[in-house]
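Nothing in this text is a laboratory measurement; each read-out follows from the coordinates by a stated rule. The structure presented is a predicted model; accordingly, all values stated were derived computationally and were not measured.
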Structure I
Amino acid sequence: MLGLLRLSTQPKVLSRTLTHEEAWSIYRQYLANPAVCFLAEPASTEAQFATLSLSGIMPHRLWTDAYLAAFAIAAGCRLVSFDDDFQRFDGLNFLHLALHPPS
């Protein structure tokens, strides 16, 4: 939720940023989809997070990415993102979305 709201209103990410109201509206539309839900944090998330963050391959700017990857691994979920930094996390079922379709 925070990533969607933050990134959709940031000029460095979108050529036409959303207003806060537009971002919230889109978020609420996603959440209204029966295929979208919030998951409780699995008990093994912290241990997985420690493993990923102590692996020696994680720059300091990727703490949040490591947490999200750990959560997805612990929950057995696929993580979908435009951010290719997630490719560095072993064991993560990751789908990298392209920002611009190939021409």
Structure II
Amino acid sequence: MTLAAGEFIRRFLLHVLPEGFQRIRYYGVLANRYREQKLARCRQLLAMPQPDPPDDHAAGGYRDQYQELTGASLTECPACQRGRMVIIEGLKPTKPCRPIYDTS
């Protein structure tokens, strides 16, 4: 389909939210609350089999999965490959800056 530039921009801007609004990603069946129960009910109504339980290898954490997939360890020093890196302190995120609006 070929569109004129004005028509393309008009259609594109139909998908842009006004300032102050926030897009809601999931609603209905995929809403966060009761998602598991709703999906189980959907599977039951559609006569679908229950999904396989997750693998036990996911229980080891992302560091173990990373080492299994890449061969590199996230717990060893990247420079000397010896010793064990330990988390001493986690830094809290700072407050984001307010956007500066240029009114000129």
Structure III
Amino acid sequence: MGGDFGAELVKAGLSHLVITGKSQKSVYLLIKNGGIEIRDAQRLKGLDTVETQKKIRLELGDENVQVACIGLAGEKLVRYAGIRSGMKNSAGRTGMGACHGF
């Protein structure tokens, strides 16, 4: 995907991340110093990826927080929806955004 998201995972103490199961509502993971917290993301529904990143950074009070997120296409399970990290980096060839929206 490019960008700094992967490097920040390593800095947080994780070499990989496996997510299983499904939430009944929209959530996001906050990964910090090796700890993982599940947070409510209902207020982020319907936002594009740029606005989602801005809101999360504002909420956490840190402009340097790395975010990997989906937008409306992922929420609507569009088969080719991508995952965005930063303003210019995305994983968009395999429909992973739809997997996150499922």
Among I, II, III, which structure scores highest (criterion: relative contact order in percent (Cα under 8 Å, 6 or more apart)): III
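In terms of Kirkwood radius over Cα pairs in Å, which of structures I, II, III is highest? If you can, show how the numbers build up before the last one.
Working: I: 15.2; II: 21.1; III: 13.9.
Comparing I, II, III by Kirkwood radius over Cα pairs in Å, the maximum is at II.
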